[in-house]
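These are the structures, in structure tokens.
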Structure P
Amino acid sequence: MIEPGHAQALAERLHEGACERDGTPLLRHVERVARAVTGDARVVAWLHEVFEWSEITDQQLIQEGVSEDELGAIRLLTRTSGPDDDAYFAYMDLIARAPGGSGSLAREVKLADLEDRQLHPSARDDRWLPPYTRALSLLRGAIEEGSSR
């Protein structure tokens, strides 16, 4: 199993020089998300942007020591849809309903990710911003529902 420090070093290597559209280094966001989660989710938090910002493969992450649940969570957190509210909410619903350890890890990291994005929004070239407030509400509701079962 990969240690959070190794995940951090891997994220730093994979995101070296990567900047968001406003010029802010991507690692600032990744670091804030990693600080906001518990130890169990910290590996996923460090790596939650790797499939969107690098060319690393599932197999390479496994070779680095990423567990099946961690890899599943990272995959769940990888958004492939374009700038569209309906597609974004379908993606959020997938995370909200994902079963098992992968789902639990993904929800914890996505909650921290959304909270950070509310404080530090990253506008896209097309100026679309995901509806963070509604997404947070959906995710918090799913977490509360899951904890009351």
Structure Q
Amino acid sequence: MEHAIFVVERRYGAAPGRVFGAWADREAKAHWFGSPEDRVELDFRVGGQELHEGIDPRGNPYTFRATYQDIVEPERIVYTYEMLLGQTRISVSVATVELRPDGAGTLLVYTEQGAFLDGHDTPGQRQHGMGSLFDALGRAVAIG
């Protein structure tokens, strides 16, 4: 098992409420988080759960399963989640999303504390993947 903490930051030209909404709305999140073909369930409330099941770029089935621990609109989201490739759990993490006003836009600060299991995923791969997702989020909030 490998433990790691990493931070990813992004600046967006959209207000924090708009960025927050892209997390809170099932249809909006499905647009930037994963693929349109993914199975997506979202119960965005404290204690609520989220599920994404899809196929990764290498053709492997994956599952993202999260539980929301704390939500303060439009400032922060705290959740725990596990990732599976097929039936194999590859990581368990605590993630925080902070949305800070940045002029007319938003500074997103994402911090993940993860346990990466049995060499199936690495902190570097996950950090890169989250960065790509946040780039997609930026494109989503920019187009309205």
Structure R
Amino acid sequence: MKLRRVRGGEWLAGLAGVALIVSLFLHWYDASPAPLTGWEAFAVTDVLLALLALSGPLLLAFQATRESPALPTGTSIVCTTCGALAAAIVLVRLVVEPEADLVSGIAAGAWIGLAAALGLLAGGWWSLESEHNAGATVPPVEVRPSPPRG
């Protein structure tokens, strides 16, 4: 494992993926008689969000362990897609509250989930920006004058 190869985008995606999973354990909705966590409020959406969130730590692990940039680059494409899908799902769940008669408001866990999903998207996108093998040394290039015009 070579952590010097891991760039900012992979760190952001990995931490955002973990934060999205943690947010599912927090209160997403204020409801009576008790607040609902992400796991309690959703039937299938919670499992889908957890699976999408795993793309961030997976990208971080691949970048730290693989010598070739092919697998991390492919995983960053998947991570960007998963982040966009997770952000869309969380936005829908913020607008369409479950069991509207029992829910009285949106709690902090939902907003943390939205921030984490957007972080997953941003981390994957940032990782795509630089497709070179991180940590590799660039060979020296001889500087030559340009040919004369004329």
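Read-outs throughout are calculated quantities, based only on the coordinates presented, and are distinct from any laboratory measurement. This structure is a prediction, so every number in the text was calculated from the model and none was measured.
Brief remarks on what is shown
- Volume of the Cα convex hull per residue in Å³, for residues 51-90 alone derived as 81 - corresponding label from P, Q, R: Q
- In this comparison of P, Q, R, the computed figure 24 for relative contact order in percent (Cα under 8 Å, 6 or more apart) is attributed to P.
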